[in-house]
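In the part that follows, the structures are each spelled out as structure tokens.
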Structure P
Amino acid sequence: MTDNTARGLGLFGALGTTFDLFHESLDHWFQTSWMACNKRRHGDQRVYRDGVPVGAEPDDRAGQPTLTASQLGRRACTAHVAVYTAGQIAAATAVTRMLGYRLPPSAVLAGAAITAGTHWLLDRGPTLTRLAALAGRSEYLASVTVVRQPDGAAEQHGAGTAWNEMDRSAHRLLGWVATAVTVILALTKGHRS
């Protein structure tokens, strides 16, 4: 085994584990309620920044700006992905530097771009729905849940749902793809200790 092979395997393990572990933390501990509740909003209906539809507000909101539900969804998802990506870059840099390895910025940014782009697409919702349909998993996605709302309707996106599990597994798979790209670029560009 060459030094470069050993370096690549070690880097792949360290970065893959870092991306995987920090994905969970960044998704659940650093995502605000506003981001989580609004990132999947779609449609032309006018809403306030907190997601309350115009006309359904319980208080006087005269003069407050409104936007479409889709605009709110894109903003919330973009904010979530920005926090996630910053955390991923910080974690990857910190872990590799602690191990005496300095990743080339282009390698870190390439991996972060892959996870940011795919994270945004998956978290908005329609992409995961289409992927599930292509894989013949639409019924599974729509029906498997352990959480019921007070009216008896199934919770579609939260913990204990097929949606949540498929979303997590897709993010993890794509995180490992981003890891591989980061490692390949890091080894190609050479490392600095």
Structure Q
Amino acid sequence: MLGFISIMGLFATGIILFYGASGALVAVAITYAKSQSLSLSMFLGVFFALIGVIAGFFIFFGLLSLTVYGLAAISLKGSRPVAAVKETINYLLKNPSAFYLYAIMASFYIIFSLILALAGLPLKAVPFIGLILSLPYQLLIYALQGYAGLLILAAAFVYYYQTELSSLTEDSGATEVIEITEGEAL
């Protein structure tokens, strides 16, 4: 498990460095465009900002989904770390709905956390009682966020099992259907 996390950390570091370097190249291109034409530089600035946000979204959720489904591959299949990375990349390319599912669940988690944080703001406005009430509320927030995180992991693992492992067992003929009659059930 530690080897897989190390591989994913190196992978994420490389992708983030590439993302930063491409951002620096875009900044140089926009600076050059400012010397040529203001309207061109405005267009390029907005265009590359949108491309950067969209690419950042896919990179962020892509790395997270690669990590979660890789952990599912290690836990459920017993794969080695390098093999798990390769299998997970192939799995996500074969099943893009797995990426979408994780991105939606993680987005809901972020929205849920923001709502919980915003709901606690009025407690901080009350001078003395708010401080006393905010401690149990913070503990409740941590418990709810932990539960929501486990729910996301469980849903991702179940989806991985349903889409990847159940198809493998059906293809290999490893599953057996046993019919139980009423006399045998007792």
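Each value in this text was obtained by applying a stated rule to the coordinates, not by laboratory testing. In this text, all values refer to a predicted model and were calculated from it rather than measured experimentally. Cβ atoms are built from the backbone, for glycine too; each structure is taken alone.
Details
- Answer label among P, Q for the case where helix-only ellipticity at 222 nm (-39500 (n - 2.57) for each DSSP H run of 4 or more, over all residues; to 500), calculated from the coordinates, equals -29000: Q
- Which entry (P, Q) yields the derived value 51, 12, 5 for Cα extents along the principal axes in Å, for residues 2-41 alone: Q
- Structure responsible for 1.48, with Cα Rg over 2.2 N^0.38 Å calculated and labels P, Q on offer: Q
- Distance in nm of label points 7 Å out along Cα→Cβ at positions 66 and 122 - structure with the largest value, from P, Q: Q
- Structure (P, Q) behind the derived value 26 of relative contact order in percent (Cα under 8 Å, 6 or more apart): P
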